[in-house]
Each structure stands twice: as C-alpha cells, then as structure tokens.
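Student: Read through the structures below before going on.
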Structure P
Amino acid sequence: MRVTPTAIAGVLLIEPKVFADERGFFFESFNERAFAQATGVAAKFVQDNHSHSVRNTLRGLHYQINQPQGKLVRAAAGEIFDVVVDLRRSSPTFGRWVGEQMSAENKKMVWIPPGLAHGFIVLSESADFLYKTTDYWAPQHERTLLWNDPDLAIAWPLAGEPILAAKDRLGKCLSEAEVFD
C-alpha cells in the first residue's frame, strides 16, 4: 500500500496494492496491521457504512461535534470527488480543504481523522461509497458545514445545482459552525 500525506495534517491518501490479471483483480481494502504500519494510525473501526447515490448528488459536509469519527473512505462503484475540511481550530490548516477524485477504477482511499468535516459529490451515473468509522453515528451530535460556503471556496466539479438533502441545504458557514479546539 502506498500512503501519501495531503495538505491537511493527518489526512492520508491510500493506494492499495492491487493484484490484477485476466480474471479481474483482488486487493485488501483493510488490514489492521498493514494499515497501522503504513499510516501510523491505530484505528479501531466500529461501523461500516454504504451509500448509493446518483450523479450530481452532494452529501456533506458532515461531522460529529461529540463522538467525532475517524473515517476510511472509498468508492466501490462509480466515481466521486471527495472533500475534507479541517475543523480543528488549533491546526495550522484550520478552515482549509483538500479534495480527491476516487473511483472503483483507481481504488484510492482516504483516511480522515476525527475533527474534520467530510463530503463528496457523485461524478458518474451513480456511485457506491463505503466508509468505516471509529465511532458510532450519533445524530444528536451531527453537524453540517455548508457545502458552498464562500469562505471555504471548495472547487466542486459541478454541472449545475447539486442534489442535496434538506440538512445539507441548511448547513452552517464555517464562521458560524461549531468546531474543535
């Protein structure tokens, strides 16, 4: 596995070793020992999530203010543009974002430590998105950062208006959002 740090401390791009031949391919999407050795992260995952979305669906930017979750994310089918925003006030990259195009074809994964907001937009006809979390979903602690906050200026690869859930339309700008110390 190849691990590449991003511009935000702790956010890692992970490219698994893929074994491919005329039959197809095989790769380990997660191996606790290999993950810890390659990343230096000893994550204990407690929940696996799977979402299916159609083209131009934008999910996020979500985080939990209490019970913050670390996430290991990947596209199992289709293609997405994944975005992470640093919400750790003590971080030198507070308020900055990084984005990565991920697909079933490129098999890239992203490790997102607790204290960051996360979202993605579907670029293909549809996409299946898988993610492991280090804490359980706690809807009472879930918060949403506004996907199009002008202060963040996220360069979403959009064709028109995205398809949004009601909670994503009502997200808060970073200047008004609850953040981490």
Structure Q
Amino acid sequence: MTFNFKKEIVIFSVIYLLAIVFLYLFLNGGAYLKILRYYLSLDAKISYAMTGSNSKDYYLYIPKIAVSAPIISPKDDSIQSILAGLEKGVGFYPGYQLPGQTGQSVILGHNSSFFSLLSKLREDDEFYITEGNFKLVYRVFSNDILTSQKTDELLSKKPENESIATLVTCWPIGSSSKRTVIQARLEHIEKI
C-alpha cells in the first residue's frame, strides 16, 4: 500500500471543511432557522393574546418578523444582569426612558433569537409595546447598521418633545462587530 500525499490532503481538507460548517451551523442554527421560517411564510403574522390585565409588564410585538417577547428590566446596570434578562426575552438598556415617555427608550435583543430578523424592518413598518392595558404604536423611521462607536454616539443624542424607541442587536449573526439599530417614533397610544 503506497502513501498518496495528494489524496490524504484532499481527504483532510474535506473533513476539516465539513467540521467547520457543522460547528458554524451548530452555533448559529437557531437564527438561520428563524430566517428560513420567515422566508417560507412571507405573510408571517403573530397572534396577539392581549388581555385586559392590570400587569405593569412590558411586551414587544413586531408583526412583520413575528416577534412576541417580554421586555425584561435588568436588576441593575451590570453586563451580567443585562445578559441574564436577554436569556428570557429582550431587555431595556438601563439609563434610558421607558416606552411612552418623552425621550429615548432602548431595547436590546440577541441576534440569534428574538432579533434575528430585525434588519428586515423598513421605514413605516410598525411595532407595538404593550404595558398593562395600553398599546404603544411605534412607526420605524430609521434602519442602520453601525459600528459600536457610532451606535453609542446615536444613543447619546436625546430626542426632545417626542418618544423614540430604539431596537438594537449585533450584526451579522454570530458576530458582534456591528449593530443593527432600528429607530421608531411613538405614533399613538391605544387602550386595550
């Protein structure tokens, strides 16, 4: 039996590439499944189970990308507390206003779960935040992919006389090199 160096290199390369692809899909498969599900059902709608409860919990609904998630308030402004909240839903970024108040509220989400399709939102798309018996209707006016430095600059600007909700996630999937930043204005509030 002779040793065929060329054949061994080809076999090694194929096994190595398959292992890399498998590892990548294992780590990012959930996000890509959501993207696939979105494309398979372009009319993705979510059902709203909004009851007239007196709860002060916040929920985020984005019909276009079929998101229905609780908005978690972190216990403090530590990274560990913020990340713990993102395991259960999306989260408020400490130091900003609550939805409906004048100023800016910032909501963070993982790009491998609830916010995997966030970049699909376009100008004039709507999303909703519910709190207790109220539904806050927001209309998108900006969709940007920014560096973390540019994101910090954008978030440092304080809007006057309007309520802005900013949704932020890392971009692309499996990376944190940039951020998808969606900004929307409060259009109106409905009683539910």
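Every read-out reported here was derived from the displayed coordinates using simple, explicitly stated rules and does not represent laboratory data. Because the structure is predicted, anything quoted here is derived from the model rather than measured. Cβ atoms are built from the backbone, for glycine too; each structure is taken alone.
Student: For mean count of other Cβ atoms within 10 Å over residues 69-76, which of P, Q scores largest?
Tutor: P
Student: Out of P, Q, which structure matches -9500 when helix-only ellipticity at 222 nm (-39500 (n - 2.57) for each DSSP H run of 4 or more, over all residues; to 500) is calculated?
Tutor: It was calculated from structure Q.
Student: Match the computed value 14.8, 47 of Rg and Dmax of the Cα atoms in Å, for residues 21-84 alone to one of the structures P, Q, and report its label.
Tutor: Of the structures listed, the value fits P.
Student: Of the structures labelled P, Q, which one yields 1, 7, 14, 18, 19, 13, 9, 5, 3, 3, 2, 2, 1, 1, 1, 0, 0 when P(r) over Cα pairs in 5 Å bins from 0, in percent is computed from its coordinates?
Tutor: Label of the originating structure: Q.
Student: Could you figure out which one of P, Q the value 20 for relative contact order in percent (Cα under 8 Å, 6 or more apart) was computed from?
Tutor: So the calculation was done on Q.
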